[in-house]
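Okay, got some structures for you below.
Read-outs: derived from the displayed coordinates by stated rules, not from any lab. The shown structure was predicted, so the numbers you read here are calculated from the model rather than taken from an experiment. Cβ atoms are built from the backbone, for glycine too; each structure is taken alone.
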Structure P
Amino acid sequence: MPDPSPTPVVVSDALAATPGALTKLGCAMMASGQGAKAAAIVARMTSEHPGNPEMENAARVILAHGVPQWHVSMLADGARNDSYEKAIGRAVSPDSMVLDIGTGSGLLAMMAARAGAGHVFACEAHPAIAATAREIVALNGLSQAIEIVAKHSDELSPEHDLRGGADLIVSEVFSEDLIGEGALATIEDAMRRLARPGARIIPAAATIRIALCWHDRQGRNLPGEVKGFDLSPFSRHVTPHYQLQTGDKRLALRSEAYDLFEFDFQAGGPFPAGRREVALASSGGRVNGVVQWIRLQLDACEAYENRPGEGAASHWAALFHPLAEPIETREGQSIGVAASHDRERLSIWFSAP
């Protein structure tokens, strides 16, 4: 379990003056869920060695260790931020008790507070990130409106942590395939235990979408012959899909979009594992795979989708699932695609050679 509070850390004077050793200790703490203690080490480093560039760099290395770097691209995603802010603004009122699950920087929580929510609770399981979120909230003058709780949402008590529960739940715990970060279980638990009767959730629903495509796979080099040795069996250790930027100019859709799996988050679940086979009608041309992306229905008026296409941009990547060999298709030709998910992992394959 992560540290519940920033317990003081005793560091010798000799260790405190050694950036390399401090970095090693701090990173080990971050990796073992002791982010609050790692933050305490960083605080001592920076206070005792102000302006020391080596110490400042070591501090950055420690606090970034094990923290997903997609936080940066997510915060820079203007379309995503605009969509969430509009939906949150429509949902809150002065009486709203809001829960932001996986708050990260605290951005969505601050949107809710600025929109006039009665009170906002923002949970964050990573103790060092929770400490930073608390600092950001204070920096923006919202400490009275927002309470940062350094817990995973499934550890929250509606009575002790949320003053009885939330009227509005806001979350962005989604991966490129929507479900890879445990989103379904998180939403089920939150709507069942932490929501007051009639509570709303943003997003209200989400869809996993696919389309036939052609991608010039210049960046995908599978193991083959290297220095005269056949290494092709090592390909079995390479993931069957890979990420593409949604605006990749080498990608062309070869069919209409198809809604593969849909989830009604407002209904609260349960969301059972699923499996299906579909026939995608080609628009014609060469096809060498299926591309998958996601669509979030924030509320009845607002949606966010990272659909691939010229000029598209999103912090979520699209996922390309390749055919074994490219095929030349005629307009209207059907290609069989199968898919399944176990609530945490999405698999896509071609149902016929």
Structure Q
Amino acid sequence: MDILEATASYENWIRKYIRIIDKDLELKHQRMAEDVFEFFRATYYRWAQVWQLSADSLTKAPEVLGIGDLHVENFGTWRDVEGRLIWGINDFDEATESPYTADLIRLAASAHLAITTEKLAITRGDVCDAILGGYVEALTKGPKAFVLAEDNLDLRRMAVARLKDPGIFWKKLAAVPNWKGKVSGKARRAMMKLMPEQNLEGRILHRIAGLGSLGRERFVTLSDWRGALIAREAKALAPSAAVWAKIPGSTSRILYQKILDVSIRCKDPFVRLQDSWVVRRLAPDCSRIELSDLPEGKDERYLARCMGFETANVHLGSQKPKAILAHLKTLPKRWLDDAAREMVENVEHDQKKWSGGTKRTAKARR
């Protein structure tokens, strides 16, 4: 099965669970053809299918409740119950039971592709060493949340660079036109439950964001409350693409809430699973961070190390560090870099085929 066949098969499969907005799906296909890093972010389903064959020896590792669709732009900030700014992984749409190696290889492969597309300026070997170094540090010293207060000052400087003008965030969101189509009653009720007041009036928008989930229903309630805008989002969830890829041990049960509950971090009190919708507060300090949002001169090795550490914060909610450390000792020195390079070759091959296929389809339509 090539990438064209795999995409058609996956998209037919996911329609059994959720409604797909075809216009958004076409945009996703277009962006997949334009950039290899964007293609990578959009195609976890293909990764789940290919990695278990390409990295066969590394699939036999201790199991964790994993992130699945982990990559270098799957990190962001939020506020915990104390109002403190927290940094960490902020999307668990594809959470699934998997070997701990799966998340690390995908994170490293995404870093390789970010280097290829000049989103990061660091060597591939260094970024893999940093990711693995942070991961092992958390295993040996114990997990610790990234609270951007008196500690983690370097990470705080990077993370808050985009928060200097919150007006830009709200202006962009307010410019989205009202959604004129159908809105699930469950989604509407889920968003209202997170509002500071019940029966608060607001506009319903359809937000186009992300890549892996582009095509799914994604609604936002935007309201003016006590003199300023507030927003709540509801995004439709389906079982992990690992189920479609028939990865052993994967389950059709949505594991988003479970991974939030067991991860050893500071929770976002405004993120929860309700009736197969993940709902959250949207705000400038509560959103995903793209690499382009980070300031120039950022310490990329340190950032990669934090990403590795945060991955362990999630994994250690479902697996003992001793089991993972014992397995790591059996692996060759450059295993993560080698595995990431092999997977990147697969991604680049698929993206070229996808790009060629979409160009032929566009030409035929004309």
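To which of P, Q does the computed value -7500 (helix-only ellipticity at 222 nm (-39500 (n - 2.57) for each DSSP H run of 4 or more, over all residues; to 500)) belong? So the calculation was done on P. Sorting P, Q by distance in nm of label points 7 Å out along Cα→Cβ at positions 102 and 230 from high to low puts P first, with the largest value.
Which structure, out of P, Q, was log10 I(q)/I(0) by the Debye sum over Cα atoms at q = 0.07, 0.10 Å⁻¹ derived from, given a value of -0.38, -0.74?
Numbers: P: -0.38, -0.74; Q: -0.29, -0.62.
That value comes from structure P.
Supply the structure label, taken from P, Q, corresponding to mean count of other Cβ atoms within 10 Å over residues 166-173 with the calculated value 23.2.
Traced to structure P.
Structures P, Q were shown, and relative contact order in percent (Cα under 8 Å, 6 or more apart) at 30 was computed from Q.
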